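Asker: Some structures are shown below for you to check.
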Structure 1
Amino acid sequence: MNAKLNTGIYLFPDMTMLDAYGPLQFLAMVESFNTFTFAKTATPLRSDCGAMLTPTHGFADCPPLDIVVVPGGRDVLGQMEDAEVMAFLVQAAGRARCVSSVCTGALILAAAGLLDGYRATTHWGWMKQLGAFPTIETVDARVVIDRDRITGGGVTAGIDFALTLVAEMVAPSEAQLLQLMFEYRPQPPFDSGSPHTAPAALVAGVRERIADTLAPLDAFIATHATH
């Protein structure tokens, strides 16, 4: 009998909970996956919506990962600057069969050098920042697959990401079964989920809300994205 694939979802303070827990709900139902969460330590941490998240493992006792999932948040600069986080992700990716991200988790992977030479996507509001890494080709898509890397767009794209991951690592039929089981058939009340379809005033409003995180991020990338 084949061993289950250790599928670890990284958690960190002030992250966007849905980035991780949307995929977690789907991936935890895959029988061939051993899905769990991990963080620097197993101490509970607060997400950006106030919900407390309890990692299953800390770095010290995290099992070897076959699939690495890195979610994001409004401000991921602290993770990108954390040498311990960077070192752990590089080490974990070295043996993993798939390294992946949701939303601005792609910037964390980029800072670790784990998207060098790959096509990738992220939340539209941070696409410019991801593209500032010279060896990463950004793609405006819900999910991007490039060899052993799978990256998802912003927040809710994590569900599409999870289904794509299952289809790639297990079988399309397994992903379809999960989609049906969770009755995932999105019918949003508005067509404003993309800057290409939302009114210009709404796009400007989102950019204004995230502007304070971008200048420090740009400064970090300008200094570190030379690989």
Structure 2
Amino acid sequence: MMEAGKIKDIMSILGHEFKDASLLEAALTHSSLTKGKQKHRAPTDYERLEFLGDRVLGLVISEELFKRFDAEEAGQLSRRYNAQVRREALAEIALEIGLDGYIRMADDLAAHGGLKNPAILEDVTEAIIAALYLDGGFAVAKHFIKANWWKRFDHEGASQKDAKSALQEWLAKKGNLRPIYTVVEETGPDHDPHFSVEVTAEGRSVYVGRGSSKQAAEKEAAEKMLKDLQSD
């Protein structure tokens, strides 16, 4: 179990006093403490909560964008939405409010940078949203999201196309082509993976991107290809 002092501190950060503190503990617990050969297993982890939190976040963000940008078309709203729910955004918010200081995981995972892993930070943030929703209702979850996301809506680039979408549109206009992504290498342990992804299109060169997730590697590859094509 988490120390009483830590539970009190994280409740203060989140702005909500939990009636059921076990929800908060689960939201901050990585599966490395509930599975495998752990001597003292935690009762549950954040995986189920993360599933729910993703949906709650998506609804709140979608509703606010729909209201705030009432003159924008669906495509523009989608780009704004993707900017707010992508892994990097959730990981940034987790670090901004200090969630990394409260995540519980196996010692070996923490020693290999698990507390700063963007994928884990994303999952914990979504799990926290679910815990707030289950313990305090929709209004409490929305209050947390509003406090941490609203200021990001007008950031530069929030309505720009992501690299993969922009590349797909460019290729379609130039000959009804489509980009093909292929994972060519996957290395590293489960908690710290590294991907290399190739992207190409019919009659075009191959470009390679690398990242800590398949999506990040695809994005980098798309950015390289798009930059080169647009400079022709």
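Asker: If distance in nm of label points 7 Å out along Cα→Cβ at positions 29 and 125 comes out at 2.4 when worked out from the coordinates, which of 1, 2 was used?
Answerer: Here the read-out was taken from 2.
Asker: Here's something else I'd like to know. Match the computed value 15.4 of mean count of other Cβ atoms within 10 Å over residues 61-68 to one of the structures 1, 2, and report its label.
Answerer: Structure 2 accounts for this read-out.
Asker: Match the computed value -11500 of helix-only ellipticity at 222 nm (-39500 (n - 2.57) for each DSSP H run of 4 or more, over all residues; to 500) to one of the structures 1, 2, and report its label.
Answerer: 1
Asker: If Rg and Dmax of the Cα atoms in Å comes out at 16.7, 56 when worked out from the coordinates, which of 1, 2 was used?
Answerer: Comparing all candidates, it corresponds to 1.
Read the figures in this text as sums done on the coordinates, not as results from a lab. Remember, it's a predicted structure, so these values are computed and weren't measured experimentally. Cβ atoms are built from the backbone, for glycine too; each structure is taken alone.
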